[in-house]
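**Q** Listed next: structures, encoded as structure tokens.
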Structure P
Amino acid sequence: MLQPRAYPELVAKALVLDNDPFEAMVDDDNPWMEGFVLVVAVSVLAGVALAFGGWLTAATLPAPDAALTTILQGGRQLAALLSLPTAAVKQVITAVWSLTAFSSGYRGGWSHLLPIISVPGMALVWWIFFSVAAFGIARAFGGNGALRTTLGAAALTVAPLSFLLLSIVPFAGVSSVMLVVWSALIGYRAIHVAQELDWRRAALTTLIVYAMAAVVILLLAAAFGLGYSTGGLR
């Protein structure tokens, strides 16, 4: 069992795609549990940084209701310019604003603490999805690794979340695209090491997993949009 004090080194080496952290996770006596602890540790720290940084940022901004009023005024002008129904534009702006203000903590109250729950939650869901999907696809391509070792190595895909620690500084941000691409590269290395695949099949496995994730996200977004539009028509 690896010690938590070794996690910073594992994360740092994983970010530069060094083989050592992946091999350490695969060779661990309980890789899936080690992976779980690593995912929780990194994502909780990232969530705390986002929460605190969001609170500091919100404290320097105008009141949420005043900001929404200004945005709605701009929306009405845009609707008039483009001959769009004002009520529909207002409804869309209000819905998007409410979701954004709540998820970012700008709304205030306990919403500031949301990243402490949402970031680890999403990280755990992604870790399990990626590991299980990669295991199945890699085995179909001739991989030799077990699910538990895949879970261990794939836990390192959360390493890019460490950059979210910079979010503790007000108005500082990290590119989501960068996090996704970097995580994909680490996922590729995890599959390559854990499943003992050549680079082509490991890369193809990674691409298929991300394609599956994209389809799932699109279906969920379509279902949400359909539900929202149906509810809005009542």
Structure Q
Amino acid sequence: MKRILITNDDGILAGGIIRLAEAACAFGEVTVIAPAAERSGLGRSITIRKPIDLVPHAFPVPGVTAWACSGTPSDCVRIGLEYLLPHKQDLVLSGINAGFNTGDDIPHSATTGAAFEAVHLGVPAIAFSEPFEPVPEVTARYLPGILSDLMNQGPGRDAVFNVNFPAAPCRGILTGRTVSFGSMFMTRYRLLEKLPENGLRLETDNTPDPDCEEGSDYRAVQDHYISVGIVKNIG
């Protein structure tokens, strides 16, 4: 049985992390250390120059020990692996994130950022993501088998497995997906108002971009397949 640490960037109360912990319990001893609130888009950022609070949390999965953390997902991994947990962990799982982590969105993702933090500290990691409107029946059907297949594989030095579940209907699993050169959204900036002393207040305007390469992670989820690929550490 493995020792498994789980984190996410949507917060410890998010449905995705609960479903991930439920599936992981079949493979070993599970500990959850996750942000107390959403911390999306932070990449591998860590907290410095201010305290980090860690509070025991009543997690809704029997047998799981859980802690809510005031820091980032990478903080959660570092604290778990280097301070809190008495035994070396065999695996770190990050997710299940609300929103795909494919293509050019991966560098910004705190879900994949936490996974990269784990491999930097010598522990294999898998990142999981799904649509903003999750389809629990897809993960319920495929997640246990994917965990079983990947947790004993080594994706290589400074690399993580990146798994994205599509919206229903799911047509199956595609492995060996490459990282798309594009992004799910074309991001533009819109002026909201002018501020005193020539300041500007801007807002992001994200427009879906369906264009992506064949064989890529984003193409897989666009075509309603589960995308499984390896992402190299870029941090």
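**Q** If relative contact order in percent (Cα under 8 Å, 6 or more apart) is computed to be 29, which of P, Q is the source?
**A** That value comes from structure P.
**Q** Moving on to the next point. If you work out mean projected area of the Cα convex hull in nm² for P, Q, which one comes out largest?
**A** Numbers: P: 15.2; Q: 13.9.
If we compare mean projected area of the Cα convex hull in nm² over P, Q, the biggest value is for P.
**Q** If helix-only ellipticity at 222 nm (-39500 (n - 2.57) for each DSSP H run of 4 or more, over all residues; to 500) is computed to be -6000, which of P, Q is the source?
**A** Working: P: -25500; Q: -6000.
Answer for the origin of the read-out: Q.
No lab work stands behind these numbers, since they all come straight from the coordinates. Here the structure is a predicted model, which is why all the values come from computation and not from measurement.
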